[in-house]
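Pasting the structures here.
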Structure I
Amino acid sequence: MIEIDAILDADGTLRACKASGHAKAGKAGTDIVCAAVSVLMTTALNVLSDRKGITVHGGVPEKGQMWLEVDYEADGKDFLFAVGVFLINGLSSIAKEYPKNCKISISTITED
């Protein structure tokens, strides 16, 4: 199973997302759940990496693992918010459609 952990600011802005595990919804190289999660995470990482006002770190430390962490300045917040909504909605849709292969956990951090 792919387990996704997403962390959002109190206002819903994406701060981090990690996907780990294997969906086992098909043979290696043909697993639609794995492919969908990989495409969403990779696209979010790539799009955020090229945006002014956003600093993103992430990668694929090993097969079945992917992560990203985001910091932002005021001029990058709106774009980051939109990408985060897209990413979380996409990942949530996958988890809803394939509950035996993917689950998502979303946490919210609050400022002290």
Structure II
Amino acid sequence: MDNIISALTGSPVLIGIGVLLVVLTVLTIALKLVKVAVFIGLVLAAYIGWLHHTGRQIPQEIRQAEKQLIQTSQEAGKALKEHADEAGQFVSDQARKVGDKLSPEPAPQPPTPNP
């Protein structure tokens, strides 16, 4: 087990790939949660529309849930944007570092004869 950990932490390429996989996994989960939240919001909006169309009174609990949903979604959107920007910057920095370590030094150009 120690050999595996030392091999993984000793290679900047593997660390970069691992970081990239973690960031992509977190963003994928966040996007799926956003899709679920949008679906629930659409169902709630359809329910409220149906209540309004039939002339029924919208329950106070639904109104409170609607206000809380709007507030929470705005806060979550701000936090997600902030962390996505930070994650993107971190990944690009790590990719640049790995690319610098992997790219070979440019070979010196042979002198060209002057005619």
Structure III
Amino acid sequence: MADGEDHGDRHPNRSTLRSRNITVLGRRTSVRLEPEMWRALREIAVRERCRIHDLCSVVQMRKNPETSFTAAIRVFVMLYFRAAATDEGHGRAGHGSFDRMIGRGRMTQEMLAPHAG
């Protein structure tokens, strides 16, 4: 792959999750997330001028005790980027048309038809 990552195409039973060691509130731990989530955390850390460790410490402190740490990280990433989304940004990204969205995914309505409920 161009980005040097295995996205599971060649090994369908292999997990696409990637483990990384991070320090959360002064304690070292291992976290398994999708490569896209790691890239998003890196982007947030750069944008906020902090480390991924710092972001994850904030997530740990603020998460619901009933929620897993990895789920809380995923929710944090989604909320971060959702807060930054604007109508203008959606327009520039070509959002607002399901047909265009599936086209960006290199799909067609016909491909979805057999799966329609």
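Coordinate-derived values only; no laboratory data. Everything numeric in this text was worked out from a predicted model, so none of it was measured. Cβ atoms are built from the backbone, for glycine too; each structure is taken alone.
Details
- Among I, II, III, structure where distance in nm of label points 7 Å out along Cα→Cβ at positions 22 and 46 as derived comes to 4.0: II
- Answer label among I, II, III for the case where distance in nm of label points 7 Å out along Cα→Cβ at positions 62 and 94, calculated from the coordinates, equals 2.0: I
- Answer label among I, II, III for the case where helix-only ellipticity at 222 nm (-39500 (n - 2.57) for each DSSP H run of 4 or more, over all residues; to 500), calculated from the coordinates, equals -12000: I
- Given 51, 39, 33 for Cα extents along the principal axes in Å, calculated: source structure among I, II, III: III
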